[in-house]
Structure 1
Amino acid sequence: MHVLVVDDEADVQPLFQQRFRKEIRNGQVVFSFALSGEEALGYLAQNPSKVVLILSDINMPGMSGIELLHIIRQEYNSPPPVVMMVTAYNDQENYEQAMKEGANDFLTKPLDFTALKEKLKTVAE
């Protein structure tokens with residue numbers, strides 16, 4: 001499964017690589033990382049059918065995760081990637097907006113990696 005993680009915090013990449021070390025080594029998961037919504041769209045333009053799951057932060061400079069989600073849902077329908085929004089702020093407004101735009105799930109920081117691994121298993125099936 002190919003996962004694109006979109007987060008403006010650079011320390012997210014080593015964290016995912018450490019927490020998913022076994023899955024990466026076994027070839028179960030491949031991660032790509034983008035530091036902005038704009039960078040994520042560039043990656044998707046070059047690799048449209050590779051990405052199965054997108055984990056996107058909501059609050060980023062420039063394009064927000066919600067804006068990114070809106071564009072993904074308009075332009076990448078076949079096959080549509082699973083999109084999980086991630087935020088440090090578990091507020092109802094962001095949740096409702098994300099769901100309205102077509103998010104598949106809504107996660108809060110700090111991420112519960114055990115729960116995330118379980119969610120990834122259901123996506124992979």
Structure 2
Amino acid sequence: MRYFTAIVHQDGESAFGLTFPDLPGCFAAADNWNAIPAAATEALDLWFEDMPHVEPSSLDTLRESNAVREEMAAGGILLPIPYIPADTAVERVNITIERGLLRAIDETAKSRGMTRSSFLASAARHELTGA
């Protein structure tokens with residue numbers, strides 16, 4: 001998993017805006033702070049659909065950038081965003097889990113119209129990225 005640093009800004013009471021110094025043209029908006037992870041993940045997914053692989057810059061490198069310094073001086077903050085590249089290839093795995101927890105997972109997945117696998121993948125993605 002890679003982390004891309006976003007610059008988060010908010011003008012007055014407006015939505016939060018996010019830009020990614022390493023990814024020109026990649027931006028997102030979120031109505032509130034809690035919506036930032038999902039908005040950022042969606043923006044990264046869309047950007048990487050058409051763009052080549054990019055290695056994220058280190059935080060130290062970004063802090064040395066004049067453009068990033070200007071954004072921070074204007075009130076922007078740096079926020080690392082975890083990114084899991086979209087990959088639709090499925091891989092079968094074997095896990096060991098407590099029986100009671102497995103029953104709870106199965107019940108919850110069924111109530112949501114999901115398979116066990118899709119529920120576990122969704123829960124893992126949420127835990128890893130916040131989205």
Structure 3
Amino acid sequence: MYKFNIPENEYELSFSRSGGAGGQNVNKVNTKATLHWNVRDTQVLPPVVIERFYKKYGNRISADGFVTLTSQEHRTQHMNISEVVKKLHDLIETIALPPKVRKPTKPTKSSVNERIKSKKAKGDTKKGRQEKFF
């Protein structure tokens with residue numbers, strides 16, 4: 001179940017002929033489903049989530065605030081409708097929760113000492129390789 005469920009009255013579906021497999025069926029039946037959803041006018045999402053949606057999916061949003069998604073993977077219109085609605089809900093679910101804030105940490109004293117010790121060992125190895133001229 002989705003955290004934010006977009007009701008059917010908020011998006012518009014249109015249909016057209018799809019390409020791909022299907023034989024003669026492709027040439028005579030409008031199975032491709034296209035969903036148009038206005039992000040700006042939605043009543044379901046809080047403003048913070050809409051802002052995150054714009055930040056992540058701004059390239060998918062048209063100038064008038066519509067997101068357009070299509071599905072033509074299946075041979076039936078009904079399956080393509082459910083697929084395109086699922087795509088919309090998946091997009092929203094990816095930004096529903098705010099990203100975790102990274103807490104900066106310091107390296108432990110032992111890890112710092114270990115690093116310095118390995119650097120010293122590497123330096124000693126290189127010093128041992130040098131030719132000494134007297």
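Computed from the coordinates by the stated procedures, all read-outs in this text should not be read as laboratory data. Remember, it's a predicted structure, so these values are computed and weren't measured experimentally. Cβ atoms are built from the backbone, for glycine too; each structure is taken alone.
Tabulated data
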read-out	value
With Cα Rg over 2.2 N^0.38 Å derived as 1.28, matching label from 1, 2, 3	2
Read-out Rg and Dmax of the Cα atoms in Å, for residues 73-112 alone, computed value 18.7, 53, structure in 1, 2, 3	2
Per distance in nm of label points 7 Å out along Cα→Cβ at positions 33 and 89, the highest-valued of structures 1, 2, 3	2
Test item: distance in nm of label points 7 Å out along Cα→Cβ at positions 9 and 49 calculated as 2.6, pick one of 1, 2, 3	2
